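Each value in this text was obtained by applying a stated rule to the coordinates, not by laboratory testing. Every value quoted in this text rests on a predicted model; they were computed, and no experiment measured them. Cβ atoms are built from the backbone, for glycine too; each structure is taken alone.
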Structure I
Amino acid sequence: MADLYFVDANVFLRLLVKEDEEVWQRCYAFFERAKKGEIKITTSVLVLAEIAGVLESYYGLTRQEIAEKLTSILNTPGFTMPQSDMIWKAVEHYLRHNVKFPDAYHALSTTQAGAKAIASFDKEFDSLPGVSRVEP
């Protein structure tokens, strides 16, 4: 059985942006091992949120480019993640509704938990379907 590795945001980012060739090659080789089934990889929604934030704020990528990069992570052979269905929906909401990735995920968490509404001052939530927002 293949060993499972948790991958931090900095490893994904170094693979996605290719700033340093030697580091990129090392990351690429690591992900190739997952593709071959030698290892399995996982991460958390917080890591994905960190990646989205860095790609937007530091690298200036567009929402479409960021969604494509997040999708490429989710489609990596050998990649497994808890709540992957919700993550896919969060990427879709992020792309379609002009909200931050964490907010897209929080909105889905709100509905999945069966909560009546999300208590927030963040008006971004108003653009998401099926989510009610209340201010305390």
Structure II
Amino acid sequence: MTKTRVFIVAALFKRRGLGDRLEVALFRRNGDDEASGLWEFPGGKIEAGESPEQAVVREVREELSLDVRVKGFVGQNHLEFSKKILDLRLFEVHALHHGWKLIDHDDSAWVSAENWRAYNVSPLDIPLLEQIFNDES
């Protein structure tokens, strides 16, 4: 059986916290699917006719009611399941105004290299978080 490949995008929000420490935003998914309760980068499927950059702008608007500008590509990861393969591309974004509104998530947190492992992070996002914080050190 051929597995379906699902192309998805996600948004990376970065800031400098106390002591100029890098922090990134994670969001806890609500709902009743397999990702419910996991902390993740916000995002979703690329729709037909969209570029990955257009998809990340749309997904952030839908999930966080926030307009963003894509700053650049950060990295990618994929995860295989029994019937599908998730192919994730992560883009750093810049918010065009302050304050997101949680729509598909029930909590958000700024995490650092020292504490992100205390969160139940989506397995798809873990290698990307490791890359982000390793690149910083």
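Thinking only about distance in nm of label points 7 Å out along Cα→Cβ at positions 10 and 90, which of I, II has the largest value? Please report the intermediate quantities before stating the final value.
Values: I: 2.2; II: 0.6.
Structure I comes out on top.
Please compute Rg/Rh (Cα atoms, Kirkwood Rh) for structures I, II and give me the label with the greatest value. Display every interim value, and only then the final one.
On the way: I: 1.02; II: 0.95.
Once Rg/Rh (Cα atoms, Kirkwood Rh) is tallied for I, II, the winner is I.
Given a computed value of 0.7 for distance in nm of label points 7 Å out along Cα→Cβ at positions 42 and 82, which structure among I, II does it belong to? Mind showing how you got there, number by number?
Values: I: 0.7; II: 3.3.
Derived from the structure labelled I.
Given a value of -17500 for helix-only ellipticity at 222 nm (-39500 (n - 2.57) for each DSSP H run of 4 or more, over all residues; to 500), point me to the structure among I, II it was derived from.
On the way: I: -17500; II: -5500.
Clearly, the read-out refers to I.
Using distance in nm of label points 7 Å out along Cα→Cβ at positions 18 and 34 for the comparison, can you identify which of I, II gives the largest number?
Details: I: 1.8; II: 3.9.
Largest one: structure II.
Relative contact order in percent (Cα under 8 Å, 6 or more apart) computed as 32: which structure among I, II? Each step should come with its number before you reach the end.
On the way: I: 19; II: 32.
It was calculated from structure II.
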